[in-house]
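Take a look at these structures.
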Structure 1
Amino acid sequence: MFSIIQAAGWPIWPLVACSVLALALIIERFVSLKTAKVAPPNLLEEALTVSRTAVPTPDVVRQLEQNSAMGEVLASGLRALNADARCTDADLRASMENTGRAVAHRLERYLNALATIASAAPLLGLLGTVIGMIEIFGSQSAAGGATGGNPAQLAHGISVALYNTAFGLIVAIPSLIFWRYFRGRVDEYLLALELSAERFARHLTTLRR
């Protein structure tokens, strides 16, 4: 592998850095976007059961908030009622919506960076290709006559061009695939959070009455 990087020349090093960064982002997103950390399947029903007859205590609300991203959104509604039992429906929903926006921003973290790598990697590969072509033409000596240019320099230029093109695609294609995957996963989570928050807000409105 190191011999390939050496053969590709210095233009490949930005691509190597992009590949390392992309791998780190993919691993981080896989860990952060686990269902248990974002939207546990039975959490809404548990929250409805706990608050069936009265608003839970602040300790229970704190445990719900620390459970997951969905728990954080649901807990914001309970906290609003604990702070002011007479708060309006608009204030209650606004509290949950504000928390939901913060959660959505956290779920989308690093996705733009991954998309940027997917877009930039082919361009960096193209840059390496252009540099390799420049080396190829530079190896053609005007005084070479019938013998042409320097064969070693010509071969090096071709290797720089081809290795950088290939490596740029190798970095870009997985990055694009995982970006699309995480984008779809986040959209599903946001829909689940929105529907759960709406149902829980109606429940809290009924409970407050």
Structure 2
Amino acid sequence: MTNKPESTGFVDPTLHWRDAGVEVHKVVVGPFDNNVFVVRCRRTGDAVLIDAANEHEQLLALCRRLGVKRVLETHGHWDHIQAVPAMREAGYEVAVTAADAPRLKDVGYDVFIDDAEIIEVGDLRLLAIHNPGHTEGSISFQVVDTPLLFTGDTLFPGGPGNTKLEGGDFATIISSIDNKLFTFPAETIVLPGHGLDTTIGAERPQLSQWVARGW
């Protein structure tokens, strides 16, 4: 799924994808191998971090290097928020949906993310998409005018996220995926909260199988 960087003599080990306007950096942290992404505007250098999951020292170094201005949480499960206190202490604003904010009561947060909100990152615009089902307030982020869709724990290769935890509901997550994510073009790249990338085109034909199996 990675656009190959130009040959410059240096290969950034965190660079996951880029085009003329945007860079995506990725690190995998913590005992549950959480994906943490940085979305960066190449022209302005402004960036956001998606999910301050764990290993705060690594994330803080990444943020300083890449010009991160704020943190966006896809949802409030504990494995996605362990680095939040250190990020806030370092001065980074942390945003989460109001529905999932109670899950951050012990680590803190600063502002709410609303459904359909446009988050500006330099020249980039991230569309926030409320995707309940994994948690009540789970949210995805689509980078407008790119093929990039960050789905947190809502959509993975081979199916939806776990709905057995508190706040989860299988029928809700299926509706959320079908009506809000599967409307994107087939070539849209899905960047989930754990594991490998996939595409909308690879996952959409499997929906009926997921419904039949019940997970």
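No lab work stands behind these numbers, since they all come straight from the coordinates. Just so you know, these numbers come straight off a predicted model, no measurement behind them. Cβ atoms are built from the backbone, for glycine too; each structure is taken alone.
Quick one: FRET efficiency 1/(1 + (r/R0)^6) of positions 12 and 100 (r between Cβ atoms, R0 = 41 Å, to 0.05) came out at 0.85 when computed from one of 1, 2, so which one is it?
2
If semi-axes √(5λ) of the Cα gyration tensor in Å computes to 25, 21, 15, which of 1, 2 did it come from?
2
When Rg/Rh (Cα atoms, Kirkwood Rh), for residues 28-123 alone is calculated for each of the structures 1, 2, which structure yields the highest value?
Numbers: 1: 1.12; 2: 0.94.
Across 1, 2, Rg/Rh (Cα atoms, Kirkwood Rh), for residues 28-123 alone peaks for 1.
Between 1, 2, which one scores greatest on relative contact order in percent (Cα under 8 Å, 6 or more apart)?
Comparing 1, 2 by relative contact order in percent (Cα under 8 Å, 6 or more apart), the maximum is at 1.
Can you tell which of 1, 2 yields 0.5 when distance in nm of label points 7 Å out along Cα→Cβ at positions 68 and 196 is derived from it?
Values: 1: 0.5; 2: 2.6.
Corresponding structure: 1.
Which one of 1, 2 has distance in nm of label points 7 Å out along Cα→Cβ at positions 92 and 180, as calculated from the coordinates, equal to 4.3?
So the calculation was done on 1.
Of the structures 1, 2, report the one carrying the highest value of distance in nm of label points 7 Å out along Cα→Cβ at positions 132 and 164. List each step's numbers first, then the result.
Working: 1: 0.9; 2: 2.3.
Evaluating distance in nm of label points 7 Å out along Cα→Cβ at positions 132 and 164 on every structure, the highest lands on 2.
Quick one: helix-only ellipticity at 222 nm (-39500 (n - 2.57) for each DSSP H run of 4 or more, over all residues; to 500) came out at -4000 when computed from one of 1, 2, so which one is it?
Here the read-out was taken from 2.
Here distance in nm of label points 7 Å out along Cα→Cβ at positions 60 and 116 has been calculated and equals 4.0, so which of 1, 2 was it run on?
The structure behind it is 2.
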